[in-house]
1. Of the structures labelled 1, 2, 3, one was used to calculate helix-only ellipticity at 222 nm (-39500 (n - 2.57) for each DSSP H run of 4 or more, over all residues; to 500), giving -25000. Name it.
2. Ranked on distance in nm of label points 7 Å out along Cα→Cβ at positions 22 and 182, which label among 1, 2, 3 comes first with the largest value?
Structure 1
Amino acid sequence: MDNNVAFGFFIILIAAVCGGAFGLQYTILKHYTVDNAALLSLFFATIVIPLIAVNILLPGWTIALWDAGLTTNLIVFGFGFGWGLGAFTYAFAFNLLGMALAAAIIKGLTIALGAGVPLIRAWDDVSPGARLFTIIGIGVLLIGTFFSGRAGILREREAEAKRQDEAHPSLAAVGKGKNLFLLGFIMCLLSGLLSAFVNLGYDYGNALEAAMKAQMGNVDLTWKATLIRWMPMYWGGITAMFLTTGIRMLRNGTWRNYFGPGSMRDFILCSSMGVVHFMAQIPYGIGAFYLGKLGTTIGWGANIGMALIVAASLGFLTGEWKGVSRKALTPLLIGIGIIFFALFILGYANSLQ
């Protein structure tokens, strides 16, 4: 394997680990609601940390945004707005269905849309063999997520009675009872479709990267130019979060949780998870850069597949699968094995472009 390609997959692995770990804070909050946590973590992930990063690494980045044109910026901003809505539903999906099941549904939908559209856009620029094995790899990846999701459903059935009696305290604003599973499933569908927008926005932001490269004028450092693709999308994402979680917090009065006794613990926890969220995306963009023409297709599939494995592993570590029968565990292990196989197929497809 080419050194650049190997490095690209390694960087994407870092993003996948962070992506799989993101969401853990929602399971251990004490004072914050889901709204409080989602808005704060995303604020750090999309505003605080990115502004520090681009001002250090990309001098003249604002000029590059201007040079890319208003249309490009608005398109990427729009994808970011949709992604922000996906992040809003993502938090509730994890709390309602648990990490393993929610991750399987969300990741499956995100793979299909997030990898499929960039593949279509790059269709004429890659070889027939690369197209074929990319499609096969994505298909196998979806089969793996299906088995993982099946395992989560079986686990939910076994724990259904207990879950009805012990809803997470941060879900007080959502409600309790028999409709929790249905509500969580709907949240997963919305989040899966909208979460793919983050990759679509990145893919459509190629004009931003080109403008940044022209501004830099240094071919040895052009990987840094990938950072600028995220900026309009981040602004769209945080705008959506302010409009959704902000309105809910004003209506419910939960904005006061930011200032209540003991809130500092949750503040530190959520702001640190904002760093994790940021690291789930920026390394992916750099890795996609090194994977070439199919970077946003193969790289996206590999990123989500590895993140799903990480999320399932964390589900074990956090006790989600404690006491679960072999009937439920078996499809999960099969799903993880299939996902590993899909990653090898995607790696081979990348070598054929």
Structure 2
Amino acid sequence: MRIKYTLTNTILNQIYNFAELHGRLYSYQTKNKWSKELAESIKKLSGFAAVSVDKNLPDNLDITSKTLNLDKFLQRSTLDEYIHYTRILDQIGKLFTNPAKLGIDFIDAVHLDLLNLNNPIEHRLRTRVRILPKPVWDNGVFKTIKLEVKTRPEEIMNKLYEFTEWLRENFASTNSLLLAGICHYKIAEIHPYDDANGRLSRIFDRGILSLKKVDNLHLLPIEDFYLRNRERYYQLIEHTIESNDLTEWLEFYTEGLLYSINSAIDILLKLSGGTINIYTNEYIDLTPKEEELVKIIRDLNQASGAEIAKKLHVSRQNVSIMLRKLTFKNVLTRVGENTSSRYKLALTS
């Protein structure tokens, strides 16, 4: 199997910018105290986007909010898909352990796990030509486009074999980001199963990034990029199949990685109350109690000294000292005067 693409300036620039931000984020992530919250928020966003193909999620969706209600956006069946998808995200590091094992049986096992079925009848390889109705949003207007799956059922096994052989032969020599993008495209092109091919493509490219140690902490919510650019995504898959040239697809894929690393940095900035800014390399060190205080104000939007003291289980005097210190460091902003004054994060001012 021959993979054709050109390394354009767009691809190279996006890889370069991604690598710079990735290095900064991972450097902070290995030592900052918001790691668990960041990973959980990104897992939630990734799973949310992966199963929301018929939703138009708002730009201001606060994935870090503890009051975010998934039922508001997802029906029961889709919520089950979300649960299965995020469970596999948790297991990616254990699933993708050895490039030598990335064969047809491995793809089959991941797909079956993704469906989480007791009766695997829906897991069988596709046996018919498919016309896929794909929901998209165009400037706020919902519409459906139809895509024909080009790989015929009788070609599936041979194409899967060629792909997995190519993957194992080229795993070490191909740029990690390009390799993940190629894997995503090939599964989408072959479309081997009747259901969950899109989720399988996403899991597979995430698995390659994990195995290649690019995203072993799973901090890239690239599913959100696909969701917000779904019509472009479908059109590029179709165009790439027709042209047999992956250049435009890889431009899109590396754009998605850059979008994802920026999303992760923005989420970390919000979670940390503005104390970790990867873009400017600014880091404000906080004591454990100050971290708790920032989390309280972040979750409440704003709070009085008395409210904070009650939640922290410390004296009002100690809270006043912390509030003055964090205001001086430009972490907090005071709203109002005297006994009616409240505090909010300077980031939201």
Structure 3
Amino acid sequence: MLPSSNDINNSILDVARCWIENQSKLQSFANKIRNSQIKNKDFLEEKLIQKINACAVDGSFCAVDGSIACEELHGLDVALYRSVATCFVYENSNLKSVKYFPNTHPPLEVRANSLSSQFEKMRFISLVRLKSELDCALNSVQKFSANYLLLDGSIAPLMDDKPANDSILTPIYEELIEVYKNLYSTCISKNCTLIGITKDSRSSKFYDLISDSLEQNTQNREQNKSSEHLAPLKTCSDTVFLDHLLEKNERTCAFRSSNTGQKNQVFNDLGDFSSNIVSFYIKPVEHDRPLRVEFLSSSQSFSQIANLLCILCSLNEHYAYPAILIEADLRVALDPNEVDQALNDLSSRIGLKQPILKLRRNNRPFR
């Protein structure tokens, strides 16, 4: 029996009420936090909320982005991908020149694997894309000698990227870790500040640090008992909470990306570099959410990096993101026709006697 329209409307109403209630709790909690003195061993600055002072943009900026498509075929997962580096040179906030590596429209690369697990397939896609982007980033730093290198996303692998020790993807992951280390070393030796910007972060690290600090503080804990409506939500991402906490041209204090005293296998794999990976959130514009910024600590101060990024990310009041990363994204986007052509070329090389079949669910003669 299909649900009635009234049932569906009631379900929608329930979701709307829950969302409104949660947002109200977060706003109350954010108002409380703005007037609090919260300490945590992973916070690297005294003040929880820092003001951003806009500055002129000068120097050479390189941004790298990649795109990937994965076609599931019978017995084969085919990854088609490419990456591009865009280099902008600014003088007194004016764009003076633009260059690309390897060029404005890099050719597609193809890599295949046979994986029985859907989860492993997704990990394979992530590892291939990361490896492509990091190789491009490493080459671009050496070619352009940029002052800043911006990556789309984190500057370290995620926990989900690490396969089990007996996985056939382990060699790819180990190779990737070495490329990360090489990139860190190269950026340090060339005095290039490595920065990662995540558009839609789902991390809850900063929110968890605040919550943990409140729970560990006896005075705050007693206060929370009499103000239960101000208690933090247990399932909340940083950007959802910080959209209530931060105002335009504000950022959080910088904090360690790796938790003190907690084990993280990915950060362990990165060795000593992991202790130099730092994060903060910034809100450059009024009508968009905060951005997660992650960087390899360098001679640049936290405020210098934040002030610079605030200008780069404030071109549009409704979309906070650097123009150079937007340009890289546009250059690297995959055309469906390119993907189809590459798959046709692959099939023609295999020959008709051993055709590669599409998955049955993607080859139905009916809907």
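Values quoted throughout were computed directly from the atomic coordinates according to the rules given, and no laboratory measurement underlies them. Since this is a predicted model, take the numbers as computed values, not measurements. Cβ atoms are built from the backbone, for glycine too; each structure is taken alone.
1. Answer by label: 1.
2. Between 1, 2, 3, the highest calculated value is found for 3.
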